[in-house]
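Right after this note come the structures.
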Structure P
Amino acid sequence: MKIALFGYGRMGQLIKEIALAQGHEVPVVIDQKLDHVDLSAIDVAIDFSTPESAFHNISLCAAQSVPVVCGTTGWLDQYEDAVALCSKQGGLLYASNFSIGVNITFRINEILAQMMAYYPVYRASITEIHHTKKLDAPSGTAITLAQGIIDSGQYAQWQLAPNSTNEQDLPISSIREGDVPGTHLVTYQNDIDTIELKHTAHSRQGFAHGAVMAATWLVGKKGVYSMRDIIDNPIKP
């Protein structure tokens, strides 16, 4: 598999390292916004660039019918435009988190939320912990977890704690400390007991491995996908 890599920061470098170790090729590495890139020999692109470049890079790929895996955040105001482009040619798989463990946690979270909807005596909350260099809060992963709970009908919206005062608000606590790759905890609690669903990332390797796996899955496909599609239709080992 020949990969074009957009963005060569910490995550981009790790993705390239893992892709090469798995026997793939990365002949194109772009770390700046370019008007044109020749992708004629490329099977799939992976974008971990910047919010200012992501949609532009997706457009370049769509114009050459190259499917793209995108993990860049902060550009989703243009997501529907990207969907319109990639529905006609190329392909797109966007995720806020490519960790296989996290995406399995998303699915368990949805199932748990559907069950807990019958027991409103439990109050749900989310806590996310990340390294101090992560400036946005809450994390995209926490928001996805929150949406999985909101879709069950228990809550109307999420709010950053301690701003959450309404019973229809799902509180999210964001903690920034040390060099924590990412910890997410969903809690259901009442006076009798507590139920917890927790995912702890030990390194950033899982995010990069998931992105390369998503690229392998996306090769040859057209249309718009998510990690949910991979979890429900995994590549057999």
Structure Q
Amino acid sequence: MGVMEMTTDLTLRSVFMRLAFAMLTGMLVGIERSSKGRGAGVKTHTLVCVGAALVMLTSEYIRVTFNNQGDLARLGAQVISGIGFLGAGTIIVTGRNHVRGLTTAAGLWVCACEGLAIGIGFWKGAIVTLIIIMFTLQVLARVDMYMHHYAKSFELYIEFQTGPDLRQFMEDIKLQNVDLGSVDVKKSRIDGSGQAAIVGFKMRRGVDRPDLIQWIRERKYVLYLEEL
């Protein structure tokens, strides 16, 4: 009899193995998030995954104990919808309109789904999904960064020394063979007398994005620049 077959019943060994695997799954995802400096790390992801697994174990226990009465999916459905409040707490919009925490929120949600699958004993789905999660966070994250870095359309948050410097920048950038999109002017957070702007760019053929950003950084009137 294989390991998976031995964990189909609600024995102490089965419960232990399901919760232990849920803990391992949450730890793996949490370690990856912690390595990126995210707020929701090992502890949060582990607790979410183990808690979700326990919910499904409880649902199965209720059904077995009360002679197949009860809805196995009801408690699990509440976990899937309820985990949103925790995920929402990890999403922030910075003062520069930069959204952070979306991947962590998605990671918490999928950890909860993993816990539900493990808790009900759906080992094959849980293992395959764990592989896909780690592949997404490790490999596809690099692809996403590459695409973001070399995207033709992008936004920059730029802070200038004085108000007139923004107008000077607008004149200078026209000579760099790029198209400007929206320009959202804000008050500088570094120098109260200066101005800041979120500027949208659309690259033309033959223009290198890293070179353009470096050119902007070298302007004497630019205090700070950040890619959004």
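Listing for the model above:
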{"item": "FRET efficiency 1/(1 + (r/R0)^6) of positions 56 and 144 (r between Cβ atoms, R0 = 30 Å, to 0.05) - structure with the largest value, from P, Q", "result": "P"}
{"item": "Which entry (P, Q) yields the derived value 16.5 for mean count of other Cβ atoms within 10 Å over residues 160-167", "result": "Q"}
{"item": "Origin of the derived value -18000 (helix-only ellipticity at 222 nm (-39500 (n - 2.57) for each DSSP H run of 4 or more, over all residues; to 500); candidates P, Q)", "result": "Q"}
{"item": "For 3.1 (distance in nm of label points 7 Å out along Cα→Cβ at positions 32 and 64, calculated) the corresponding structure among P, Q", "result": "Q"}
{"item": "Structures P, Q, by relative contact order in percent (Cα under 8 Å, 6 or more apart): label with the highest value", "result": "P"}
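Throughout, read-outs are computed from the coordinates displayed, never taken from laboratory work. Everything quoted here is computed from the prediction, not taken from an experiment. Cβ atoms are built from the backbone, for glycine too; each structure is taken alone.
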